[in-house]
Structure 1
Amino acid sequence: MPVLVAYATKYGATRGIAEHVAHELTTAGRPAVALPAATVHDVSTYSAVIIGSAVFVGKWHRDARHFVRRHGEQLRQRPVWLFSSGPLGEATHDKDGKDLVETSRPLDLAKHVEATGARGTTVFFGALDAARLDAPGRLMMRVPAAREVMVEGDFRDWATIGEWAQGVAAQLADDPA
């Protein structure tokens, strides 16, 4: 059975991460498919599930939250991993020296870990194309404080994402189930 990489994205950056994870898993001998979380109606045909979500205002995208609620029972019956896409920019630490990956962990992540029985979580840097922003997003970009965290550019680290996916593949290979 293939691995499902279900994702929730608003502007497409998280989809790119999910597709890369699916590609890396497939390359490692674990066939995988990346699908929008909102389109998945049954997870019983997948051997494992990875759920990825963009993070907005400290929370997972609503499609990812709904996916977890809809499929919670089935998710707890198979290996699950979670990833979040969020921080932007080239800095790895904020002005106070705090690790941006750690401070970017979604506020609701623990709830999703509990609901799914996830074996692991991670946060990847994301991407922002200001031309793709909706009206509220464009308005936010005018606020000086928001511009500090809404840095335009692609900050996804493909090597780090690939290494994480390879680690998931290795864990699946070691899984007796």
Structure 2
Amino acid sequence: MKLTVNARNMSVTPGITQRIEKKTQTMSRYLLPDTEMQVRMRKEKNDSRVVEITVPMGNNVILRSEGTDQNLFVAIDQALAKMERQIRKHRTKLAKRLREDAFNEVPEYFEEEQEETERKVVRRKTFPVRPMSVEDAVIEMEMLGHSFFAFVNIDTERTNVLYLRKDGNLGLLEPEA
């Protein structure tokens, strides 16, 4: 596994790098040797530390986790624990897809993960999608009080999704051709 550690508004000490390498070694058994793991750390204005981990898994699957705490090491541990759960969940899903009958007798340690992955659609809703600018979509989303809003971008004529991020800013999802 290839590990990349970056930091913004703070420095990466050898102790931090060693801690991340030590904690990620347990995940390497679930990943291919050439898998890249990117760890980004940053210091926020309120002195909290944010650790983001991104792992591209191939087939357009990107796993991402985030941990936030005043203590950098706690934030690292949170983000790595979330990432390990996601990797295991992804691997379990792939194994199920490859061999559906292989999990007739489920080991105890997989029971929790199975329950988490078995979600179902409980409600369907249709809505009109009309062309509008990103600015109009922001206003519409705020008026509705929603945390996301789907619309057709008037500039690109493609469906976009505007969403409210944890940090209070907005994100825009634009599909690629």
Structure 3
Amino acid sequence: MNFLDIVKNRYSCRKFLDKPVEKEKIDLCLEAARLAPSACNSQPWKFIVLTDRVLKEKACDAAFTGQYSASAFAKKAPVLIIVLSEKGNFSSRVGNFVRDTRFYLIDIGIAVEHFILQATEQGLGTCWMGWFAEAPLRKALGLPKSVKIDVIVPVGYADQPNREKIRKSKEEISEHR
């Protein structure tokens, strides 16, 4: 599959088969994320891979309750990736201040997208999730209050067909000067 095909095939999967994901496939996704660029090479990310059913269930019960229950579909995924962030190294933090831009969030976005595109290339479904109860999830995982959880990515084999993407045209999103 060429790159554009991978991008075209990636979609937000919300239904997963009850089928384990091979560790080698997750490791390949982590390698793709590890190689992502970051401001001042700060690499401000950490990926927690949840495959243990009991721990995953505990994490899901904490993260997807109340106002966050719309995200409960992630409970069916055989793997949950919990993405933690750091504020980045000194140079990137200075850049954050000068440019009024949180570069570490951009960096995490690039790394997670690398992970997701690699998963797509391997025939796995994923969904980028930002709607979850962070504090209860942090507590369920035994993480300190200083840790920021920015993204959750459920990973598994899709139990739904890919649908056509509805996107703006190139003309609507670009301007040549």
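Just so you know, all these numbers are worked out from the coordinates, no wet-lab data involved. In this text, all values refer to a predicted model and were calculated from it rather than measured experimentally. Cβ atoms are built from the backbone, for glycine too; each structure is taken alone.
Structure values in brief
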| item | result |
| --- | --- |
| Structures 1, 2, 3, by relative contact order in percent (Cα under 8 Å, 6 or more apart): label with the highest value | 3 |
| Value 1, 6, 13, 14, 13, 15, 15, 12, 8, 3, 0, calculated as P(r) over Cα pairs in 5 Å bins from 0, in percent, assigned to which of 1, 2, 3 | 2 |
| Comparison of 1, 2, 3 - label where mean count of other Cβ atoms within 10 Å over residues 8-15 is highest | 1 |
